[in-house]
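Readers should treat all values here as calculations from the given coordinates under stated rules, not as data from a laboratory. Bear in mind the structure is a predicted one, so any value in this text is a computation, not a measurement. Cβ atoms are built from the backbone, for glycine too; each structure is taken alone.
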Structure P
Amino acid sequence: MLTIKDFEAAAGRLKNVIHIIPLSTSQTFSNMTGAEVYLKFENQQKTGSFKVRGAYNKIMKRFEEGDLHAVVASSAGNHAQGVAFAASSVGVKSTIVMPRSTPIAKVSATEGYGAEVVLAGSIYDEAYAKACEIMEETGAEFIHPFDDEDVMAGQGTIALEILRDLPGVDMIFVPAGGGGLISGIAACAKQINPRVEIIGVQAAGAPAIANAFHNADAAPCDHVHTIADGIAVKTPGAKTMEYINQYVDQMITVSDADIASTILLLLERTKQVVEPAGAASLAALLAGKVDVKGKKVVCVLSGGNIDVSFIHKVVEKGLVTRGRHMKFSTIMPDVPGSLAGFSEIVAECNANVIMFQHDRVQADLDIDEAIVQVVCEVGGKEHGQRLLRALTAGGYTIMSHPF
């Protein structure tokens, strides 16, 4: 079992290698929740996520033992870059197997850290199988992304830093996928201060750990579906679950809508780019999943490696969730001038039309009518409701409600 000495040894290996990121206070999120909220921005970490901690500790420890010559890993994201960086730091050859669907930017970033990238299969499981083949053929050591105590010890160094910066912390919210991060943080924090509550957060579309935490006989997830690809794991680690069951206080889930809304808030209020998996911890806090009033709370924002082409989709989902974008339909006379009256009401309400589409071919429409589908930009849900009331008062029937 991991002890404080293991975490301290990992911290020693990581000293002068990783970025030490102090906790940041957030008055905005404190006001929203009634807690004293602190953020641990691991999206600012070297390679863009916490994963470098565990990978470096594992590889450096094995290198110190003198019989490590090459490593192999399978990953479509942060673990790939962490292993590549760690291996190149000690002059060890690394091969990373990634699914063929991996974005070019992630492949290039992994190669940039010195790894040889092999593309194989369409999903992670197929990439993992190929990595096992390479391990058998070459004798390279497989670096597991989470179910390894040396990896968990590296991730747990985050707890050492949190407790150093905020000795009186009451609760730590941690994203969970396979369990390497939360098991490491929980084991470390609880051995230093048993009264600290550890709250694990999963995406509702990938709840494998939450299911197993609440029911030991729960089967792995048959499929996962979430925007938080970094925690989209079907089967949690056997070793990580032992630590989670021993040290974690609660396991909860959040919706993709909550995650997207949180990413948007982080962009607006902290100017930080946080990936969906990394934002899950704060999403749980903001969604009121746990009573935190009056508590000193830390949210671990575990990474920031979000594909640029994906950001606009997440932001759009966040705008809809927060009521900043609203979509509705109404029937309008299909005659000249009818649009002017509609637009005047929208303008008087200080809203902005960003999409407007006529549909004249519905079977139940009169010949001189059209259904109009509208997307408006508003200041929030209350503002949107005022707009709908004004349109209704103006004679427009709202056919589909946006909230």
Structure Q
Amino acid sequence: MKFTMFISIILSVLFGMHYAFFRSIICFFNISNPYFHFFINTMMVLLTFSFISAFFWLHLHGYGWTVWFYRLSGAWMGFLIHFLIAVVVIWIIIGIAGLTGFSIHKQSIAAVILLAATGYSAFGVWSSFHPIIREIKVLIKHLPENWEGKTIIQLSDVHLGHIYGKSFADRLVKQVNGLNPELVLITGDLFDGVDGPYESFIESINRLDSKHGVFFVTGNHEHYAGIKKVLKILKKTRMRVLDNEIVDIDGLQLLGVSYPGIHRIEDITNLDKNEGAETTRILMFHTPTNLQKNMGGRAKRHVSTYWKPDTSFALNKKLHVDLQLSGHTHHGQIFPFNFVTQWLFQGYDYGLNRSGDLQIYTTCGTGSWGPPMRSPIRPEIVLIRLYGEKQDIH
């Protein structure tokens, strides 16, 4: 019953979005031909059901035309979001013209704005497959001298699967290896929860190269895909999965916590409680939130993570974490949802921020989920350069 209600609500929202767009198109361009009306109404209904039906078809038959159907329907959803923004802008212009008595050519204005939205969306699709290198400089107290000026690569939310396939993974590995990092840290959602040919990525993952290795913590999409299945595949790689544990890497402590978090400090393996604030500690955790998860069932914790994220970072600070690396938010992925994630995560949804002595870098991610589209910013490979407190990094 709950599932039926959920699908009904989603379809109602999707129908409303499509209705608003297609009915506006009819009004903007004064379409009166009954055959055009029939065509537009048919497309409106078919596209309303396209993404949901593609999602289910993909789970039943994850190959061939179903993969392309999912890719195209996902891309259409991204286009639709930008088209709806364009429609709102057009209606505002028409409304202002009507109130002021200013004469405008409605069709021309609508055509120009919709073409701009089409171009912006097309660039967003291209952008989603071409991540940029984002370099940040981080000042850390008590940084070991041997880590001075050294680089760490952070990847997150790559979502390898049906959309981001083997060729994308190979290009990504080539980009990362070209940066010659000391460490490669992957902060969750390496695989897409919609399923995919995960085994085919083992060879690409094994070619990731860094002086001190490649480390990984799980995200929510590893659970969607089946956590046991994902971990079984990752055991075939050279990548080390950190599951609520600390490892020492040449004097730097790396703490990896699995999604969705821990109940108490005692859940962390290799934690020395006698070590104080003078230890340099980097935390890998998928969400830019406090490590300590809310009590209750999995569904309750999941809802809390999405809609009531705990950005107190209370336990993280208690553990004397110097730098937390997270992802998850995609910085909204598609405009204007970046404003939503910024509000939900209270400004910790993207970029380098500070809470007391704790610094948090939340990446916008390297891939995307659902619509293969990125706006307003490009996906990224994060290059973190570490400096001690006495260095001038400006």
Structure R
Amino acid sequence: MSGEAARKACARLDLADLGFDRGAHMLVARALSGIGVGETLDVCGRAPALGVHLRAWCRQMGHPFQTLGDDSEIGGDIVARIARGDVEIKRWAGAQRAGHPDRDRDDAVSEHPAPRWGLAARGALVEDSAPAFSFGIDHKHVVWTEEAPRLYAQAAAAQWDPATAIPWDAPFDIPDDVEDAIVQVMTYLVENETAALLVPARFLAQMHPHFREILQLLAIQAADEARHIEVFTRRALLRREVLGLSTAGGQASLKTLVDEPDFALAMFLLSVLGEGTFLALLWFLHRNAPDPVTREVTKLAAQDEARHVAFGLAHLSRHAELDKTLHARLALAVEQRHEALMQTAGLNSEVFDALVLLAAGEFSPEAIERGYQAVMTLQQEMDVGRRKRLAKLGFDDAEAERLSALHTRNFM
């Protein structure tokens, strides 16, 4: 017998007073992992029930067990010999890696992760007997973008606290009519941001966790919208006790977003068209804000929304390259939404007039004319922005112009 073989044959573990009721199994398992299958380990110890517990543990784990002596022969120690079984080899025989463990490889993220990878971390070894999960969104081309890690890191770093980031106590003095206009616009923003929260939140539970960066992005997007709802509501009630008007047409427009069951179509309608259009609105409000609170609230919200739009463009651009049917489906979604909303009033007149007044700053013929023209310019800017984003997705100029014109009059 070689020296190495002799060493392994007489490998010994002294558990002293440690029993299986206090973690002895960890030392036994570690010692067994250091020897080969079929080789033996002698175990001794002084815990009162060690022999019983050790025998039961070996039977459970599949390691052959042999008693080597009684208490009188070994001076109070219980001694047993364990032969390492092949139970661990059998246990992991059918295991799979949940994607490649090297996260820098191009194929580290699977094209179609297996249902039984379930909640396992990407790159983990998943036991064959793990239960299968049912995730409706489980194809990489539908959700993925190589920009996801960067966008998530950027979003995490850019989070802000409503309690400290907004100058809630800043003094300002504006006319009652202008304050009422702010309340109406904020009321409108709240219901739109609520829809923008519900859409990504609805798809979170349907997405395979293998695409963890996308899960994280959607989760932080929902958190952004929750924060926007908070600050818009707080600004509306800063100097008033009640909110403004919510119209049936506005709610109908948002319902088409909330009801859309397809992830790609919902994110297109929300992020590329809706939130992209809203970006222009938020910057308009920032420029024409009559007070420092409104100015800061709209600026911070716009910065968040820009990330949402960037994610929508990034993953849909990749999706369109891999799925040649996507452009037709996106166009059809716009057409169907337009058809569904043809009989609604679109943007309510109270919001439109409020925007005019905010741009005007006062009720005078000259100011109102200036404010009205500013809102007309805003709508033109919204249209130009939509067409540019549609072009980035691969639509030609004529189709981009047509689809932009069909976008809901409610902006979102």
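Among the shown structures P, Q, R, from which was the value 0.05 of FRET efficiency 1/(1 + (r/R0)^6) of positions 63 and 287 (r between Cβ atoms, R0 = 41 Å, to 0.05) calculated?
Working: P: 0.45; Q: 0.80; R: 0.05.
Traced to structure R.
To which of P, Q, R does the computed value 8.3 (distance in nm of label points 7 Å out along Cα→Cβ at positions 31 and 375) belong? Spell out each step's value before the answer.
On the way: P: 3.0; Q: 2.0; R: 8.3.
Derived from R, not from the others.
By the measure mean count of other Cβ atoms within 10 Å over residues 143-150, tell me the structure among P, Q, R with the highest figure. Spell out each step's value before the answer.
Values: P: 21.8; Q: 15.0; R: 18.1.
Structure P comes out on top.
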